[in-house]
1. One of 1, 2 was used to compute mean count of other Cβ atoms within 10 Å over residues 9-16, and the result was 16.4. Which label is that?
2. Kindly point out which one of 1, 2 the value 25 was derived from, the read-out being relative contact order in percent (Cα under 8 Å, 6 or more apart).
3. For the read-out mean count of other Cβ atoms within 10 Å over residues 41-48, a value of 16.6 was computed from one structure; give its label from 1, 2.
4. Where does the value -14500 come from, among 1, 2, when helix-only ellipticity at 222 nm (-39500 (n - 2.57) for each DSSP H run of 4 or more, over all residues; to 500) is the thing being computed?
Structure 1
Amino acid sequence: MVGENFAGNIIVNLASLPDFLRNPILKKRMVEFFSLSEPERKEVINNALEAGPTIPFSSFAKLFKTWLKILTTLSEEQRKGLFSAYIIEAAQSPQKLIAFNLDGILEIYLTLEENEKEIIANTIKKIINNLDDEGKRKMMIVIPENAKKHLKF
């Protein structure tokens with residue numbers, strides 16, 4: 001419980017920073033993700049998945065949009081690595097995604113530039129298509145129909 005509040009507080013505080021501070025701090029943390037051990041990566045992912053739905057959506061939305069924009073600037077390998085970690089965890093425990101405002105998340109995605117949306121959609125589709133049949137089935141159940149349409153599934 002303390003870990004969830006801690007992660008949520010970090011998200012709220014980071015979201016409240018002005019763009020010129022939030023962007024480089026978040027990008028640095030995202031790149032550092034790849035230097036973590038597998039158990040540390042899993043902990044980061046689980047903390048984020050547990051904390052996300054507990055914070056005010058306006059704070060989450062601001063940080064999530066920044067996260068998506070930064071992802072589009074990373075290499076395909078890094079982008080795939082980060083998204084894979086989240087998608088694999090969500091495929092193993094779909095209930096973690098259900099707690100999120102998925103329609104709100106789609107709305108955030110739709111505010112991106114067209115090229116950014118294409119980069120994100122292509123990466124997500126590759127990852128989901130590479131899941132085993134059960135993982136793919138679970139993800140396709142959790143992803144709202146409207147999101148499937150925009151991601152071109």
Structure 2
Amino acid sequence: MIKIICIGKIKENYLKEAILEYKKRITKYDKIEILELPDYDYDLKKTLETESNNILKNINLKDYNILLDINSNTYTSLELASKIDKIRSINHNITFIIGGSYGVDERVKNIVQERISFSSLTFPHQLFRVILLEQIYRSFKIINHEEYHK
């Protein structure tokens with residue numbers, strides 16, 4: 001199962017539609033769940049603490065947990081597909097974590113098995129969810145030797 005834990009709700013309809021489309025495509029390969037947690041707008045320290053507490057309450061330590069972190073290693077689409085395939089051979093449950101606009105605190109960073117970055121560019125959180133779903137879908141297409149990735 002693929003699980004995505006993310007901070008904040010999707011507001012724009014066109015992004016909601018894209019998310020639904022990719023979720024539908026991914027279900028051909030695996031179950032997928034998206035858990036939206038509330039975002040907060042306190043001062044930096046309190047926001048990080050509150051959002052990270054909520055993330056920690058929803059992480060299953062038996063899953064392979066991957067934090068999306070701009071300051072981490074990047075993968076090509078082929079490398080990400082290989083990584084997902086390898087992880088699924090030892091742990092079928094993969095959780096991707098998208099923190100809030102301030103990121104996450106060290107407690108979250110310290111309990112995940114891996115941190116990856118999709119780019120050194122900054123993306124809007126709502127759009128990034130679509131990007132992540134597309135790359136998960138692309139990974140399944142690559143793993144299954146199906147036409148999509150060029």
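1. Answer by label: 1.
2. For relative contact order in percent (Cα under 8 Å, 6 or more apart), the value 25 is produced by structure 1.
3. Derived from the structure labelled 1.
4. The value was obtained from structure 2.
Every read-out reported here was derived from the displayed coordinates using simple, explicitly stated rules and does not represent laboratory data. Bear in mind the structure is a predicted one, so any value in this text is a computation, not a measurement. Cβ atoms are built from the backbone, for glycine too; each structure is taken alone.
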